[in-house]
1. Comparing distance in nm of label points 7 Å out along Cα→Cβ at positions 42 and 66 across 1, 2, which is largest?
2. Can you tell which of 1, 2 yields -0.72, -1.16, -1.20, -1.24 when log10 I(q)/I(0) by the Debye sum over Cα atoms at q = 0.18, 0.26, 0.27, 0.28 Å⁻¹, for residues 34-97 alone is derived from it?
3. With percent of Cα pairs over 25 Å apart as the yardstick, tell me which of 1, 2 scores highest.
4. With distance in nm of label points 7 Å out along Cα→Cβ at positions 18 and 130 derived from the coordinates and found to be 2.4, which of 1, 2 does the value describe?
5. So helix-only ellipticity at 222 nm (-39500 (n - 2.57) for each DSSP H run of 4 or more, over all residues; to 500), computed for just one structure, reads -12000; which one of 1, 2 is that?
Structure 1
Amino acid sequence: MNHNDALSQKIMDILENKFGDQIDQYAFPPPVFTEMEAEIVALDMAAGAMTVQFPVQERYFNPYHAMQGGMVAAAIDNALGPLSVLVAPPNVTRKLELTYSRPVTLEMGSIQVHARLIKRDEPRLFFRAEVRSRDGQRVARAKATHWIIPAPATTPA
């Protein structure tokens, strides 16, 4: 078993433990994660941190031959979302703020999103993310606020 297989199994174990027999009600991994060819390359549950890698693809380019900003935002959301599912009860992105530093170009090959849970103040979760090129240049950073979704009311039997 290589590192990625072991990491994928660790993530599935966490999700199966968390959702139990209700796991089939969810799409893990989400279709948009798969569409963007995302790959989780690091997970540190104790630190509440995850790194996700995305290939730079021409189909995501703007007229200037750089990755369209919305696709960079989608990459960030595709790192924060999976991390949030692992470290907290079900939640949704309420606010996402981005600052772009430089364009993402085809020569970069891939980008990595380093996401981290900063603070938990239920029902809110606060995250930060940095997007870096393979050579370590920061291309964007983000702050996000997620809201924990209230558990559905159960009907007594």
Structure 2
Amino acid sequence: MSLPVVLSFAALAFVALLALLWSHWPAWLKGLLVVGVTVFYFFADEVVHGMWGWPSADTLPERFVLLAAVIDEPGAKHAGGVYVWVNAIEDGKPSAQPRAFQLPYSKDVHALLNEGMKKIREGVSQMGSSEPKRGKGGLSWLRPGSDEQTVKLRDLPVPQLPEK
């Protein structure tokens, strides 16, 4: 989250704490305040998480058109990452709004996206697919992040034009 959103929520929580400690409200109203602030936190987190322009840590769409990729190689002080800008393919057509995604850095994804970006610069559009990694055991469904998916790229098929 960005700093202004965090500070706004901290101010709201502080005012709620003051209301809980020093008000003469009935207990049911104080309980309603606690529930309301808690629900507001999760709502605000979801809204900020879904803001356009921020890279999402969610899984990539099942099928997508690759628009751009930026690779941040890991260093001594940071883990690095891979940032991709894609259009999801819905009902056989790219969606109207592109979305940025953040993937954890791996050499395989780095090489794959470098090759895909070379083809895009040559004028060959790239279509990608993502699927969950096989063999992930345990409670992986509790962590549906982008580190548990396999990304593949291929040339986008040339559209078939109708005959005249």
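Each reported figure results from applying straightforward, stated rules to the coordinates on display, with no laboratory input. On a predicted model such as this, the values are computed, not experimentally measured, just so you know. Cβ atoms are built from the backbone, for glycine too; each structure is taken alone.
1. Largest calculated value belongs to 2.
2. That value comes from structure 1.
3. 2
4. The value was obtained from structure 1.
5. Details: 1: -8500; 2: -12000.
Here the read-out was taken from 2.
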